[in-house]
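Each structure below is given as structure tokens.
Computed from the coordinates by the stated procedures, all read-outs in this text should not be read as laboratory data. If you're wondering where the values come from, they're calculated on a predicted model, not measured in any experiment.
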Structure 1
Amino acid sequence: MYIIDLYIMNNIKNITIIIVTYLTNKKILLNCLNSIDKKINVIIVENSSKFKDEKFFLKKFKNLKVFCTGKNLGYGKGNNFGIKKTKTDYALILNPDTVLDKFFCKNLKVILNNKKFSIIGCQYINDKVYMPAGYFNSQKNERFRKNYFEEKKKSLIKVEWVVGCAMLLNLKIIKKTSIFDENFFLYFEEYDLCKQLTNNKKNIYLSKDLKVHHLGFKSSFTKDPSFEIEAEKLRNWHWMWSHFYFYKKNYNYFYAIFKTGGKFFKSLFRIILYLIIFDFEKKDKYLYRFLGLFSSIVGMKSNYRGKFFN
């Protein structure tokens, strides 16, 4: 029994959790950190020049290190920054607006016995917004969706992509310090990584035993009422920019045009429609989608940051 306990202890010490933050609400981050086993190394990468509550968190969590990047690097580059600071064989990429299920860390110790995975994704509790995993082939993905509730009874399900809010990386297999493509600022980074690994015949799984509560779009917080307006512009711009770039990179330019052409004209039509009826909030939504997609089509970098996200 002592040998088994020692082995599990070594397993848990061989993981680093990386949390990329940007003006994150103190309570949200506290809930996230409180759900993590205190024996696991945790790195916070603050995507700005100053982490406001650094002293509070370092005093409360002895397993925590904080690094400030100096500017907003985005999701992928921020996680690459954290991975370069990681000395363990495994890294758990975790959004700050998540809370681990009470059995998560216990199950994680057991899952590390599977040494052949490159990525293991998590289940999202009470999440009806999106699937946590799937396939790049549309027909295989549709079959997976239909059989999902049967499939998820398995301990590990072989898939081709997982959602990046919480995912375990095997750094012994993914032998790069810049794991995520830093051309992305927001969205599609994890799908791109999974696509590269799938192309190279690496194993990606979804675990039914790693469960996470995800609040969704609450990683950043400010009392300024215009912040959410700017955040929505940022999300819409980068959703479309990254959408096109992903298909262009992983397939080809003309396939990307085929996949996003309808969205281009839909956005243009809705900009005009909402201008006519004076619905400026919805007009802005589609304007920034249009601008993001247009920028990606003409080969511009993902450089839009808005007022609050530099």
Structure 2
Amino acid sequence: MKATRTIKNAATYTGLILLAVFLMAPFVWMLFVSLHESKSPIPSMNVWTQRGTFGFLGREYAWVLPEVVPNVWHWDNYRFVLFMPDIPVFRFFLNSVFVTLVVVTGQLLVSSLAAYAFARLEFKGRDPIFVLFLLSMMFAGPVTQIPVYLIVRSFGWLNTYAALIVPGLSSAFNVFLFRQFFASIPKELEEAARIDGAGDLRIYWRVMLPLSKAALATAGAFSFFAVWTDFFWPLLATNSMEMRTLEVGLSVFRNSYGATNWPLQMTAAVIVMAPLLIAFLFTQRYFTRGVMIGSIK
């Protein structure tokens, strides 16, 4: 029985490792291509041409690497892409960082406050309003872009940080996520806080939020990925190079350099993808937990 379980676990881990290698191969290939010399032809991943030897404990061992691994690693590609004079890629990066941090922080605050009201406060029309929130999740984002654009234009916010930030400060999905989590917290904790003289805002800040770290991490991760990779709205809301975000700037860079220069194009792609991969590594355990939170009643 124990041997069977060991074999089953070994087969499971082997399959997961192979799947991980298969899924990570495009990202590794992209990184290696970015380290090739500028304007060099795109390498082939299935040609094994580089051979050599290395010594270990007094013995020589042969190694073989695919052609995609560069002989000389050109890390200066990243400095060139970030600080190139005619396309402000570093400004694109700073814009994305600033907008993403502000929007994610604002979404967590606004969504958690709204969710606390739906979960704990009694007011007229609470349930119908919450149903409207849920119904709004049925509409795809591009459907609302035209009315949002007209509203932003009427406020004179086009080509400003306000246009990039304010429309993203609310999220029906995050409201639903927090509401489900707050509803699962025992009411005895809230009643004990009220006995001590705490009001609604104090209960929200001192009781609900400290117990909602998993929900905060899950909602923050989802919001970060959505805002960082958003392309359509920043393209509509901005028209100057200084206000572009990194996703839009990547298309500008591709039209100017990437179409004929694969290493630089891959360098720009790695710059865009690196924050997402880092955020995913730190928050991936919350994705499954976030699905479970949504099912709590």
Structure 3
Amino acid sequence: MDDSESESRTVATQDGRNLAYLEVGDPHGPLVIHNHGGPSSRLEARLFANSASKNGLRLICVDRPGIGQSSRQKTRSYAGWADDLTAIADALGHREFGVTGWSEGGPWALAAAAYIDPRRLRHVSSIAGGSYGTFGDNWAADQLSKADALGGSLALRFEPGLRLMYAALGITAKHFRGTYAKQLRQALNDYDRRILLQPEFEAAFLDTSAECFAQGSDGLVRDAVLLYRKWAFDVTTIERPVHMWQGTDDRLVAAAINKTVADRMPGAVWHPVEGAGHFVAVGSADDVFAIAAKELGA
């Protein structure tokens, strides 16, 4: 058993699944459940450990179904994940909690805002979220990177092709880490590369990416299909505060995508970070979690 497994714990759901999570920060602080990106996993929590501790938060990151060490789930839905988040909070002894989500985790945070009682869910942040199905099937296709545009097209029209694409990505992430890191660096701006090139950060990021594929690529495929298809919830009805963080020079998720979402979501609080890229979640982590701490009464 490696360190990532020995540090991880699980929560059992009512339907018999296990959800694996990793905890960082202050074990006695208010709870924030972080929704990891893709390809990523519960190990993403490590990237935010210092910011969580600094702000007195108990931060956990949970593998979504079929990803990392969490059980597969036959039928995935945004409402079902909101139920899982609530079940996790219950299991950890927290009546009130917050959620954050980065990249492909952003839509799951927005779903929590749509489905969970705001008297329980006291904070929501979506950070550079992959908001690709917000207003219809792959509605932002013309603003996607080439890789995401291809993924969206396959998700909607030829799922076997998406499975092949993600299986190849998984092989690279798990067995050819240097190649994976090089390809990632080429897709980023200078702001992101400076963060990624920090030795300890790069190793942690590569670990969390590889762990995504511990059970193969099926969990990530199911995530992506939901991501690109028209969402089952309507962001234009979300009136509770939702913090939307976005780097203005994000090369992976164009700022215009989430600005459109923020403009049409009544409760949105827009946080543009000038010159930041997709790794704004890390570069602005202290600010993100400071607001979470304030809204959770830390």
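Details
- Taking volume of the Cα convex hull per residue in Å³ as the criterion, the largest value within structures 1, 2, 3 is that of 2.
- Entry that produces 2, 9, 12, 18, 20, 16, 13, 9, 2, 0 once P(r) over Cα pairs in 5 Å bins from 0, in percent, for residues 68-195 alone is calculated, selected from 1, 2, 3: 3
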